[in-house]
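Heads up, there are several structures right after this.
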Structure 1
Amino acid sequence: MKTNRAKDKLCYFIRESAVLSFLKKYPLVEKSIKSFLGCKSNLFDSYVTWLEATNSDRNESSSWGAIPETIQSKSFGTKTFYKYDFCGTTGWAEIFEYLHRAK
């Protein structure tokens with residue numbers, strides 16, 4: 001039986017020191033991710049489930065590395081966007097996969 005390797009990998013390269021720096025700075029993220037590791041049959045499905053479940057937490061919390069930036073425009077009014085301090089990682093996928101491999 002063939003396995004779908006694409007569902008077993010989120011990133012090709014993981015910067016361990018950058019991920020550890022991020023997790024040290026934002027420990028709430030690690031606690032959240034660990035509760036979703038292995039909740040599905042493969043890494044990709046677990047990651048998607050985590051993204052869907054924590055969407056509002058990630059977008060509005062500085063304890064997740066979110067930095068709000070409010071923009072005003074005549075066409076769409078006031079909108080708040082969030083940028084993240086990922087400490088040199090490429091994003092959530094790299095952090096999630098690092099914790100998956102470390103478990």
Structure 2
Amino acid sequence: MKKILYFIPAIVACLFYGPFMLIGSVELIGYIFCALWIVSSLILFKGKWWGCLPGIIAGIWLAFLDLQATGQIVRQWPIGIVFCIYYAICGFLIYKIGK
């Protein structure tokens with residue numbers, strides 16, 4: 001049951017981007033973020049600590065892109081930072097438990 005926690009960021013991202021994907025207002029980048037977080041969650045679920053890397057990369061990428069002057073209404077950089085921290089903690093815990 002604890003392993004299901006690895007999917008929280010992926011679920012949150014898909015819930016956030018999902019409606020925008022359905023109406024077609026999300027660029028390819030939204031799909032890439034969701035895919036990276038799902039892949040990261042699946043690798044972490046298998047007990048591999050390095051599974052946190054795709055999630056961290058997507059979080060950094062999201063934060064970096066949002067800090068650019070794009071005129072977006074919704075600020076996404078805080079969630080990018082939170083996802084980075086979340087995946088780093090998950091990877092660290094798996095690494096420590098695996099030893």
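For the read-out relative contact order in percent (Cα under 8 Å, 6 or more apart), a value of 26 was computed from one structure; give its label from 1, 2.
Working through the options, I get structure 2.
When helix-only ellipticity at 222 nm (-39500 (n - 2.57) for each DSSP H run of 4 or more, over all residues; to 500) is calculated, the result is -12500; to which of the structures 1, 2 does this value belong?
This value belongs to structure 1.
I have 39 for percent of Cα pairs over 19 Å apart, calculated from one of the structures 1, 2. Which structure is it?
2
Which of the displayed structures (1, 2) returns the greatest value of distance in nm of label points 7 Å out along Cα→Cβ at positions 15 and 47 on calculation?
Largest calculated value belongs to 2.
Coordinate-derived values only; no laboratory data. Quick caveat, the model's predicted, so the values are computed rather than measured. Cβ atoms are built from the backbone, for glycine too; each structure is taken alone.
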